[in-house]
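So, here come the structures, one by one.
Please treat every number below as a calculation from the coordinates, not as lab data. None of these values were measured; they are calculated from a predicted model. Cβ atoms are built from the backbone, for glycine too; each structure is taken alone.
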Structure I
């Protein structure tokens with residue numbers, strides 16, 4: 001059954017932490033895992049204590065308005081109550097031992113999703129051990145190494161739009177940003193023209209689920225357990241071009257006494273070059289009571305050294321539907337077309353403007369898939385990293 005996990009968010013507390021130390025969060029040329037601590041340059045234990053401690057952070061402030069349909073806190077009343085922020089502290093105890101904690105803050109306008117969140121949340125908290133050459137083990141609450149954007153969902157300076165495509169990277173739905181458990185990673189043939197990154201993970205996560213197809217819109221808390229998954233990234237000889245495949249299964253405990261099994265399969269292409277990028281992903285989620293297909297394509301052109309234009313197409317469909325009274329066996333879940341512009345005032349200070357044309361039931365109100373609401377929304381945002 002289609003369900004939608006989520007999370008809520010004192011910016012003041014986070015800013016206080018940001019101002020308590022020096023932070024450096026450089027904007028990557030293309031999306032890559034936010035944690036790059038697995039290849040230390042020198043024996044950390046021999047370094048002075050201040051050199052082994054670092055603080056990083058980011059902030060995105062947005063203004064948004066829709067044409068009326070409730071969509072992730074947006075409505076026909078413009079609002080500036082849209083924000084992502086995080087502060088990250090990491091300590092390298094030795095050359096092979098790393099401790100990392102990240103707190104985050106999120107505002108989604110009038111969205112009921114934030115009713116289930118604290119103002120400041122524990123986003124990541126893990127211990128990392130480097131084993132031999134190219135192998136790392138992380139234990140705790142960890143960002144799942146899955147897809148192009150999962151580890152960068154809220155890092156505005158690293159994203160071409162305000163947030164990643166919502167049919168794939170919902171504000172907590174489809175698959176979780178983090179896992180309470182363990183992640184093992186290894187890079188094969190690191191110095192070769194072709195190299196392979198392999199990630200294995202297991203554990204569980206807590207999230208939310210919402211119901212849009214009933215007479216009233218509802219949200220409930222859910223839990224996924226016994227999750228196992230893998231992500232492979234094949235890096236090609238062409239600079240910035242990689243191909244990914246992933247699989248995942250877990251037991252989903254929503255509104256029944258017996259959790260049901262969910263299986264997912266996922267493919268990705270990330271081609272990020274100097275003058276632009278092509279990024280596309282597709283996935284199948286088998287919930288037992290339905291099969292959900294979703295995908296997107298993003299095409300970006302760097303028209304000047306500071307200005308990048310992005311076009312985006314998102315599509316999703318629910319098939320083999322056996323839940324919800326009166327629902328058809330197959331229907332379009334949600335679609336979105338968007339255009340955006342990002343201007344880099346500085347490498348770590350980016351202004352964005354975008355407009356989206358949507359139709360579907362991935363909204364925050366009751367919606368009939370046979371008469372799905374059509375709406376538009378616009379977002380202006382300013383992102384910084386430290």
Structure II
């Protein structure tokens with residue numbers, strides 16, 4: 001019989017003779033590994049997905065005209081191409097233009113945008129009615145609707161003021177819905193870019209472009225600089241309040257998970273070392289006999305270390321599988337996100353569990369080396 005086979009046979013027999021202790025140690029490792037793997041999965045997947053969710057609630061980069069320059073739709077195309085070439089992850093973007101129209105000889109603030117892009121960037125927009133689906137349909141802000149009594153389905157006639165100070169011909173628009181945002185849009189008439197361009201031609205002028213990018217504050221600063229260098233007519237600015245809030249939330253979440261992971265690892269180490277100490281006490285006579293027959297302290301320590309590593313690998317494998325299930329349930333129920341677990345969770349959890357279990361076994365080294373065969377076998 002080879003030395004390796006003999007070593008494995010000794011460990012296997014030791015496990016079988018002390019199955020209760022083995023189960024207790026294995027259960028401790030499995031619980032610890034389950035918690036660690038679940039937290040690891042959450043740490044790896046949840047912050048990134050939360051960052052994507054947060055990105056859908058507002059822009060973190062705003063592009064506006066530089067000085068007296070004018071931003072046009074061609075600039076929007078150039079900026080998007082530059083972002084794609086730079087490898088930036090664009091979650092969403094939306095162009096905006098603002099002007100004044102006349103209703104009943106009264107000035108009305110109008111904002112034009114692409115409704116599909118704007119509602120993706122601003123999902124908090126609440127519309128009583130429907131979004132404009134065709135040319136000539138508009139949204140009216142809640143405050144504006146209250147002021148003039150606008151309702152969904154109603155037709156309104158707007159005009160513009162020409163260069164010579166006279167009013168243009170009336171343009172009929174249909175109110176498709178009433179917009180409620182809690183912001184300045186509540187007092188505006190919101191229509192498509194094409195409709196405003198046909199009413200008040202401006203050669204594709206834009207006043208602002210909002211971008212939602214998946215990047216931290218430093219990366220956003222680099223992207224803003226790149227955009228400024230790409231197009232002299234625009235100025236990109238990072239929305240620091242939103243960016244810092246996102247960074248704070250994600251940093252706090254990661255820190256909390258790491259603290260819990262360290263505590264769980266320490267408790268697992270204590271549990272394993274306590275179990276191994278109990279095993280040494282039970283096996284004192286066996287260890288003394290092995291020493292009397294010529295076994296060295298190094299060989300006995302290696303045997304206990306091997307038992308700890310094997311328990312760690314087994315517990316880590318089971319714990320990793322359980323952790324993936326627990327992590328999936330937590331991300332779905334608590335964060336309402338779909339789990340994106342990777343294959344590396346299993347080997348990494350097994351390796352960490354083996355190290356923790358092995359360290360717990362090493363705690364018993366001093367007790368093993370202090371066993372005196374003459375004293376133990378003599379019944380003292």
As an exercise: Cα Rg over 2.2 N^0.38 Å, for residues 217-328 alone, calculated from one structure in I, II, equals 1.39. Which structure is it?
I
Origin of the derived value 21.2 (mean count of other Cβ atoms within 10 Å over residues 209-216; candidates I, II)
II
Among the shown structures I, II, from which was the value -19000 of helix-only ellipticity at 222 nm (-39500 (n - 2.57) for each DSSP H run of 4 or more, over all residues; to 500) calculated?
II
Kindly point out which one of I, II the value 32, 24, 21 was derived from, the read-out being semi-axes √(5λ) of the Cα gyration tensor in Å.
I
